[in-house]
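Asks: Structures incoming, each one as structure tokens.
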Structure P
Amino acid sequence: MLWNTEGFAGPLAAVCSGIPARLRPPADALPVPSAEGWTRRIQPSIARHFVDLARADIDEPWPQPRASAAARVHRDGDRDGYEQQVFARQRRLSRAVVAALSDDDPRYLDEVADGVWLLCEQSTWCWPAHDDTFARHGSVLATVTDPFLDLGAGEVVGQLAWIDHVLGRRLDDRYPGLRQRMRHEARSRVIAPFLRRRDWHWLGLDGHVHNWNPWIHGNVLVAALVLCDDGAERDAVVALVAQGLDRYVAALPADGAIDEGYAYWWNGACRALEALDVLAYATDGAWDPIPAVTSLRETVAFPHRSHLGGPWYVNAADGPARPPADQPWHALHRAARTVGDDDARRHAAAQRRPDLPATEDAGLGRLLRALTDDAWVAAAPSPGPLPAEVWLPSTQVWLARGRAGSAAGLTVVLKGGHNDENHNHNDVGSLIVASDGVPVIVDAGRPTYTAQTFGPDRYDIWTMQSDWHSVPRVSGMAQDHGAAFAASDPVIVRSDEMRALDLEIGGAYPAGSVRSWRRRAALHRSGHVTIDDRWEAAGPDTEVRLLLAGSVTTGDGWARVRPLDGATPVRITWPAAAPHTLVVRELDDPMLTDVWGERLSRLAVDVDGRAELRVTVEQERNEDERP
């Protein structure tokens with residue numbers, strides 16, 4: 001087969017088109033061993049872990065997604081209740097698969113068959129918040145004759161393909177006919193719709209490409225390789241997948257940055273890397289574009305370039321500042337080995353749990369790959385790289401810390417960008433300052449997703465508004481959303497005394513609110529941070545605002561913050577003549593409380609009558625020091 005050059009031709013096509021490639025047969029198309037070779041690859045302690053979990057699961061009823069829960073997204077906006085039941089069902093099935101591979105007790109294969117059957121009987125694999133059935137059919141529940149191919153459907157069909165690959169022969173012996181049912185459901189719910197409909201928004205045919213693209217294409221690829229018979233249709237699906245991935249890679253900037261931030265890298269760029277790794281295996285290395293494409297090589301560095309220290313990362317848009325620690329680090333480790341990025345490899349290795357190289361939370365395919373990646377299982381923990389300075393021009397994100405390789409002291413981050421980024425928040429000019437790697441001046445992130453999150457009232461949610469980011473409020477106005485509301489003229493400043501980013505952020509505000517607003521964030525050699533704002537023609541009711549995490553006390557011209565996680569306290573100062581207010585925001589959403597605790601505090605310095613303001617942030621040298 002050849003790369004489909006009749007469709008989109010981007011950087012992948014430039015590497016792969018014209019190179020003859022034949023797909024491995026379905027039984028040998030994925031880069032993990034089947035059941036027969038499994039026991040030689042998995043460590044006994046890891047096998048026992050999953051067997052113990054699966055044994056406990058057997059005594060419990062399977063999670064049941066219900067119609068009433070699915071319909072809630074149309075009634076009160078709740079999508080989480082239904083999705084959590086779906087996720088729990090699939091995690092249980094993944095645990096059962098590893099148990100069945102690790103232990104010959106037939107109960108575990110029965111558990112797998114039960115889980116597979118439940119997925120085949122489940123009316124929809126699409127998450128209700130994504131389904132277009134209401135728009136097309138007026139239904140609040142899935143229309144089974146018109147399935148929608150979304151992230152959820154992709155995850156299920158991918159899981160079934162991995163199960164078929166590793167346990168197919170054993171399922172044939174104990175449950176003849178089950179694999180045919182899997183193939184029927186995969187064809188009717190995923191393969192046929194994928195070939196028939198080309199209006200899926202995630203294809204990026206309109207030029208807007210986001211993380212759904214590699215996430216879904218990667219799962220469709222796995223499904224086609226395993227669940228389709230060898231032949232023209234299988235080749236056609238794989239060619240369309242390759243073309244779709246090419247659109248995503250073409251939109252990936254040369255610096256490899258993700259505008260949604262670190263947390264979304266795992267389900268965007270990382271998914272692309274994983275899919276292309278599978279494609280390289282399935283073509284016996286004929287199509288292996290990762291090392292040859294600059295943006296793919298650079299994006300492997302994005303996680304460690306976003307690292308503040310410990311569990312904390314630079315967050316933007318909907319990303320949390322403290323994402324779940326259980327990420328598919330093996331995928332980053334593998335990609336780093338592929339492109340020869342030793343810093344990225346060390347960053348991944350530093351996160352590996354010696355007792356458990358992966359869990360079922362990220363999906364069955366990722367779990368199986370981790371458990372059979374010998375280099376990952378044997379990876380020795382090492383200190384992360386923590387670069388001294390990072391500049392990502394595509395997103396206008398800049399980071400500086402006192403010393404490479406150490407989170408000690410202050411780290412400062414300044415973000416430019418625009419207000420129509422993926423998962424956008426109105427946050428042009430937003431600041432993060434971390435003490436010993438722990439954010440003190442922060443970006444809140446987002447609450448639990450609801451129907452409102454991606455609807456017309458998105459910016460009624462407080463976390464999406466510039467008023468609750470560390471940016472100015474200008475002439476009584478917040479930033480507006482849209483690509484036109486953007487930063488401009490970024491200037492990197494480096495001297496013996498400091499490193500800084502200086503940029504124009506006035507364009508993020510409604511017309512007429514300010515003529516110019518320049519913001520400079522600098523890390524000085526002495527270790528302190530300065531935030532300099534200079535503006536022209538701002539009206540009354542103008543404030544410089546900082547969102548703070550931790551315990552905050554204030555006085556005239558100063559604030560003291562005792563950060564989370566026992567990090568060194570910081571003192572924030574500004575001219576004493578500029579009055580301030582402190583507003584405490586109580587938190588009750590678990591997506592926020594799990595990161596920040598019970599509250600965040602917003603410091604607002606009134607700058608009416610001024611044309612500039614300097615704010616200084618310093619660590620206290622003595623923790624008992626008081627203002």
Structure Q
Amino acid sequence: MFNLPQALKRLVIGRAMRSEELGETLLPKRLALPIFASDPLSSVAYATQEILLVLTVGGTAFLYLTPWVAAAVVALMVVVVASYRQVVHAYPSGGGSYEVVSRNLGPSSGLVVAASLLVDYVMTVAVSVASGVDNIISALPSLADYRVLLAVGFVALLMAMNLRGVRESGNAFAAPTYLFIGAMLLMIATGLVRVLFGDAPVAESAAFGVEPEHGKDALAGLGLLLLGLRAFASGCTALTGVEAISNGVPAFRAPKSRNAATTMAVMGITAVVMFVGVTALALIAKVHYVDSACQLTGLPTDCTGYTQQTVIAQLAASVFGGSDSILFYVIQAATALVLILAANTAFNGFPLLASILAEHRYLPRQMHTRGDRLAFSNGIIALAVVAGGLLWLYKADVTSLIHLYILGVFTSFTLSQIGMVRHWNRVLASEGDGAVRAAAHRSRVINGLGAVTTALVLVIVLLTKFTQGAWLAVVAAVLLWLMMRGIRRHYDAVADELAVQDPREESVRPSKVHGIVLVSKLHKATLRALGYAEAFSPDTLEAVTVSVEQDDTRELAARWQEFDVQVPLKVLDSPYREITKPVVQYVREYRRSSPRDAVAVFIPEYVVGHWWEHLLHNQSALWLKSRLLFTPGVMVISVPWQLSSAPRADHPARRAPGAVRRGEPTPARGAREPERL
């Protein structure tokens with residue numbers, strides 16, 4: 001029988017893979033780079049833009065701070081990459097910051113990191129996709145009205161690709177990432193060569209003035225310092241996703257730690273070169289980028305109808321000649337693609353971290369389950385749903401979303417570096433080998449410097465972004481932390497309750513088993529339920545019906561005698577026409593009168609083949625089961641009756657032993673009977 005949902009599922013995610021094929025999904029470095037590093041590499045496309053956006057609140061007067069802010073971002077990136085290379089070598093089992101902090105600072109601190117990272121992964125998807133859509137609109141302004149639809153559609157596409165498995169998504173995403181790197185380096189090199197030959201590129205926005213915000217054009221002292229710090233905090237978006245490699249070490253081919261550390265070094269060098277090049281070109285081309293187009297002066301049209309091009313689009317136009325050049329569209333296409341695919345870093349980091357948390361009983365167990373393609377499918381779907389909701393809520397606006405960003409990642413940066421310092425302290429306390437101690441001292445210095453710098457950035461981000469929306473990220477992380485603690489308490493309580501203390505006492509058999517078959521009418525489903533109940537051989541057995549309509553009850557009793565059913569029929573009165581309450585009350589009264597007995601309730605149920613048929617059958621049965629399951633000492637057994645619309649197991653091997661299809665000869669006497677249940 002053709003199964004449309006299964007066919008669609010196979011079309012989207014491909015054939016199911018056996019568990020033994022997990023080794024085939026491990027990644028070489030050339031695929032690991034675009035999978036785990038696409039986020040920090042792609043952030044080059046908007047990190048410089050965010051710095052300029054902050055500094056232009058005072059007009060063009062403060063753009064001279066741009067090189068200093070960019071230099072501070074580069075220095076921080078070097079420190080963070082070097083620090084996480086230490087994490088990769090010290091904790092190669094994955095988990096990254098979460099594992100480092102949990103082992104060295106305790107489970108509660110580890111959960112702080114986990115909650116921060118989970119929030120940040122969601123924001124990575126939202127910001128990356130929104131920024132990618134911005135670049136598409138810069139090349140094709142007519143798509144501006146479809147911003148949210150495009151963003152949500154791209155999230156769905158990323159989800160589908162990642163459900164196909166890590167390696168397959170890596171093969172699909174590798175080419176756009178390397179195309180972006182090549183295109184950016186070509187643009188930077190071309191622009192700098194033009195500068196050397198005296199033909200410096202000039203951005204379109206260089207001809208426009210910038211109207212400073214009220215009172216912001218004469219900042220000095222503390223105000224100027226705060227402006228610089230805010231620009232630095234915005235530029236630190238270039239560091240998002242750096243920790244993803246440390247979380248994904250198990251996905252690398254052996255030697256895992258060395259390959260992961262090498263990939264991280266390549267990522268750091270490439271990101272620094274591109275960030276410095278883009279920032280330098282933006283200053284040379286005199287790019288002006290503001291929060292609102294109405295802040296620009298000298299526009300050729302009304303500001304309400306003017307759409308700003310992104311910094312990358314302005315640079316590509318100034319270097320290659322705008323819409324007349326094919327390279328302009330190559331840059332825009334590559335940038336849009338890599339920004340959208342940058343979300344893939346989160347689609348790999350979030351499910352891996354969620355699976356580790358589920359293994360440690362901080363998230364539902366389903367997060368630890370691999371899907372058909374050996375990916376953590378539930379984590380991938382959860383990330384897509386939440387990120388898609390954010391994009392819809394914030395209308396896929398990068399400026400609105402960016403304020404919720406990077407807070408979580410610097411929380412994890414800071415705590416993980418503190419944890420690594422404690423790790424090296426323990427190594428030094430127990431290690432006597434001189435070479436090992438020297439390496440530990442060197443690593444402790446690197447991680448100590450990383451802890452200080454990232455803690456400083458965390459404070460800056462909190463001060464400059466908290467009132468602009470970062471408080472929402474803090475609230476989300478706190479709620480997630482509380483939720484994970486609650487989930488762990490629940491799992492621990494269940495484990496304690498199910499723990500066996502005295503096997504003999506807890507495996508005592510009931511004095512007897514009383515069987516109850518629930519009956520509404522005397523038909524084939526009822527007779528099957530009676531037969532199954534007798535096959536279980538309970539000590540006592542009765543049929544129970546609820547009298548809602550007197551005529552129906554009398555007809556049932558008459559047919560019961562007519563068919564000479566040997567099981568006694570008990571009728572429960574229901575003056576208020578309820579079905580569930582009389583049955584539950586009757587079962588509970590029996591349990592109270594015979595607390596050492598067990599009660600087995602057999603419920604006939606129809607099996608239907610169409611979704612709409614579920615609305616027409618089994619509602620009373622479902623409600624009865626849900627109520628009876630909360631009664632101690634009561635077992636609820638469903639006895640299915642397959643209606644003609646239900647899919648049938650036609651193959652003889654799939655039928656119950658001894659079952660006979662209509663039209664087949666019955667077994668001869670003396671043939672082997674099916675075993676009793």
Structure R
Amino acid sequence: MEEPAPRDRIKFYGPGDLANYLIAEEAVALLRAQPEAGRIASLNEALEIHNALEFERHDILPSALTPEERATLGLRATSLRGQLAGFFATIDDTNVAERLAVFDREYVHDLLHLINRFKIVSNVGGQRLFDALVSAGVPLWAMLADKSFVKGHDGRLRTMLLSDARYGELLVNARLLRSGSSASFLPESLSADDSQQILKDYIDSESPHLNYIEAIANAHDNAGIGLTPKVRLAAQRRLIELTQVLFADRSNVVSGVSYAVGIDPDQEEPLRDRVERTGARRLHQRTFGGRYLKSSMGRDQILANFTTIIGYMDERGLLALPSFRSEIGVLEGLRVTGADTYPRGAAYRHRDSLTILSTEAYYDFLLQEGTKVEDVIAWYFRDYIAEVFGIAGFDFAPSTASGTFLERCRHLCAEMESIAKQFALYCEDGEIDRELLEMTSAPRPWEKIPSLVKRKYLLKGENEDCDTALRLLFSDQARINFINSDLRAPSFVQLVLDNHVNYESLHHYQTGPVDWLASVGLVSVEDGTVGFRSLPKIRVLRDINTYEAAPFGHYQREVAAAEDLAGQGWLDFGSTLLSPAEASYFNFVLNKSEFTDGHDLRNRYLHGTNPNARDEKAHREAYMQLLRLTLALLLKIQDDFALHSGAAGDASRARAA
């Protein structure tokens with residue numbers, strides 16, 4: 001048996017991994033140290049040489065290498081590839097178990113790849129090779145990650161999947177999760193009945209993972225992969241059971257976050273936030289100034305308050321309500337989630353809790369002052385846009401004050417949909433033909449509602465350079481964020497903007513990424529100091545990274561930079577009322593067209609599958625969600641009208657001045 005390696009072995013994680021710059025020099029040193037006429041002695045040695053050769057194959061090499069050194073290294077790599085082929089040619093049915101018995105588990109994917117590449121099965125036989133790999137400890141999840149291996153061992157893998165209820169997690173990972181540790185492929189011989197049995201066995205197993213059960217419960221029905229209403233119902237019931245067990249002992253809950261929102265009648269400032277900590281528990285308290293709210297009772301001021309102090313929207317017309325992927329932390333991203341569930345993390349939950357509680361508090365305050373929020377919405381569509389923009393024909397009918405919250409929910413769902421149709425019709429025809437509107441019954445998908453502004457947003461295109469730049473500039477995991485204990489920041493952009501960064505102070509593995517950013521016109525190095533060639537470009541890319549859309553219609557100083565990025569093929573122009581993240585948020589709240597775990601409020605209330613009619617508390621909570629979304633729709637429409645008329649541009653110029 002081999003002795004444990006005295007050092008960490010070289011591992012190539014793929015051409016796009018930033019860790020490559022850390023170990024490229026080690027890979028080159030290993031290739032140079034291997035005797036040109038030597039022989040590879042062990043499997044781990046062969047696997048490490050293969051990984052080192054990948055650096056040479058993808059030309060990920062230290063920038064200090066001269067052209068002559070690169071050429072010499074290429075010749076050495078050709079020789080070593082021959083040695084690699086020679087080693088695997090010695091594996092046959094007499095020694096396969098011994099040769100595969102010990103290997104570094106980090107190389108498991110490389111092992112399967114090379115076994116297929118050098119056609120070991122022809123010397124060994126399929127069953128004997130499979131048995132040797134199982135005996136060596138190659139896990140089933142790794143086998144399923146290799147498409148060629150799955151194809152070559154179809155029947156054997158099917159039998160193995162059916163042999164243990166725990167393998168249900170592999171089926172969920174392959175078919176139901178947004179992202180697993182790697183891609184997974186299933187045997188073609190695995191039937192729908194097989195899949196259903198695996199899922200049932202997993203749901204009924206002794207200790208299934210809570211998140212995997214949740215993924216089954218939230219998945220779309222698909223009989224072809226064993227997902228039926230009965231299977232999902234079983235998962236939903238098991239999810240409740242597992243959750244109850246988890247939280248049965250409250251002493252196990254050592255941390256938590258809670259929220260409290262109220263109105264202080266004597267407070268003059270619009271908004272005050274504070275946090276109280278008791279051990280690991282946190283209470284976020286938000287109070288609104290009663291005096292300020294009473295001084296801003298005009299209907300236009302009320303809408304402005306929802307925008308600013310309640311926190312619905314920023315000054316450039318982007319809603320703050322959606323979940324944005326850039327906010328989801330690394331550890332949160334590791335959580336097992338269904339492929340069709342709404343991606344959200346702590347930042348979204350924090351904002352969602354505060355805005356819904358704030359909406360409720362402000363709604364009650366206005367009601368006490370004799371103002372109904374729905375009447376303000378009706379005023380905006382009936383009167384305000386006609387007076388300010390000269391647009392007639394819009395209509396919104398508020399629900400009756402005497403109606404129950406169940407009735408108001410149903411009414412508000414219909415009115416929200418009507419407003420969306422009216423706006424889409426106005427965008428397309430320049431007017432609202434009421435008869436034509438009445439003939440249009442099908443709702444318009446939220447992501448396809450048009451805009452009056454031809455180039456309203458910039459969206460990220462399918463461009464690898466753009467993806468790389470965003471990762472290097474803004475990711476808290478980029479290896480160029482930390483130079484030393486005094487020069488570090490959550491992102492490279494913040495590091496450079498907040499500090500004087502000398503190019504010479506960069507580590508050897510950081511110069512490659514920084515040089516690349518310079519080559520695409522984002523970074524400059526002047527007099528040895530690292531800076532940004534175009535701050536407007538950085539601001540545009542920051543918006544793309546943060547909001548998944550850049551508000552091009554509101555740009556002033558960034559216009560030229562934004563157009564340049566679009567000309568490079570990095571970004572595309574979009575012309576819809578809602579940005580992609582905003583449309584996804586509307587879908588999450590209103591329906592299940594995009595996410596299986598959505599609130600589905602529109603369908604529940606219009607199709608009669610809402611909570612018990614006597615549960616007034618549940619209907620009030622749903623009403624507040626629908627009211628928040630209706631107000632968000634109004635604010636987006638207001639922003640669109642203002643941009644189209646030039647009012648937003650005038651306001652932006654006034655702020656800049």
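Asks: Out of P, Q, R, which structure matches 45, 25, 24 when semi-axes √(5λ) of the Cα gyration tensor in Å is calculated? Walk me through the numbers before you get to the answer.
Replies: Values: P: 45, 25, 24; Q: 63, 30, 25; R: 53, 34, 23.
This figure was derived from P.
Asks: If FRET efficiency 1/(1 + (r/R0)^6) of positions 89 and 361 (r between Cβ atoms, R0 = 30 Å, to 0.05) is computed to be 0.00, which of P, Q, R is the source?
Replies: Working: P: 1.00; Q: 0.60; R: 0.00.
This figure was derived from R.
Asks: Can you tell which of P, Q, R yields -15500 when helix-only ellipticity at 222 nm (-39500 (n - 2.57) for each DSSP H run of 4 or more, over all residues; to 500) is derived from it? Each step should come with its number before you reach the end.
Replies: Details: P: -10500; Q: -20000; R: -15500.
Structure R accounts for this read-out.
Asks: If you work out mean count of other Cβ atoms within 10 Å over residues 345-352 for P, Q, R, which one comes out largest?
Replies: Values: P: 21.9; Q: 28.5; R: 16.0.
When mean count of other Cβ atoms within 10 Å over residues 345-352 is computed for each of P, Q, R, structure Q gives the biggest number.
Asks: Please state which of the structures P, Q, R yields 0.20 when FRET efficiency 1/(1 + (r/R0)^6) of positions 481 and 497 (r between Cβ atoms, R0 = 30 Å, to 0.05) is computed from it. It would help to have the intermediate numbers written out before the result.
Replies: Details: P: 0.20; Q: 0.75; R: 1.00.
The read-out comes from structure P.
Where a number appears in this text, it was derived from the coordinates with a stated rule and is not lab data. On a predicted model such as this, the values are computed, not experimentally measured, just so you know. Cβ atoms are built from the backbone, for glycine too; each structure is taken alone.
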